[in-house]
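A short reminder: the numbers here are calculations on the coordinates, not readings from a lab. In this text, all values refer to a predicted model and were calculated from it rather than measured experimentally. Cβ atoms are built from the backbone, for glycine too; each structure is taken alone.
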Structure 1
């Protein structure tokens, strides 16, 4: 999932997940540390984790969003202390 874009991931989150999930982009990314997000991806469980955090999105989610959403979540993870631009 290294081919994704942090900026695209943030835009995807805001456009498609923020409303239905009732979470801000920073709240979503801060659900895990960078190490935890990386372990989730390595285990092949990224989409399952997105659905665990926001079950309502399951029917609407597109797998091609995953690389960019992962890059976004990893960049703004709990342990970075960074906040998304928006």
Structure 2
């Protein structure tokens, strides 16, 4: 099983979208600075994730979430979360 995930940086509140077959391990790598693209933005919180049955579906979902429509979807799903953090 693969997970598509959205991380939010505690440093600058920016979002990072990715996918992995081991979400816990990948999240740990992000927070340890072992991922080049997120190294300077850590620490992170997982604010959203979805499970997919195969890698192809997860990759397509990741690509979609990185589009303007996908960002809008994430923002709509996270309305209550965003309201609580200000």
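Annotations for the structure displayed:
- If you line up 1, 2 by Kirkwood radius over Cα pairs in Å, the top spot, with the largest value, goes to 2.
- The greatest value of distance in nm of label points 7 Å out along Cα→Cβ at positions 40 and 72 among structures 1, 2 is that of 2.
- Origin of the derived value 33 (relative contact order in percent (Cα under 8 Å, 6 or more apart); candidates 1, 2): 2
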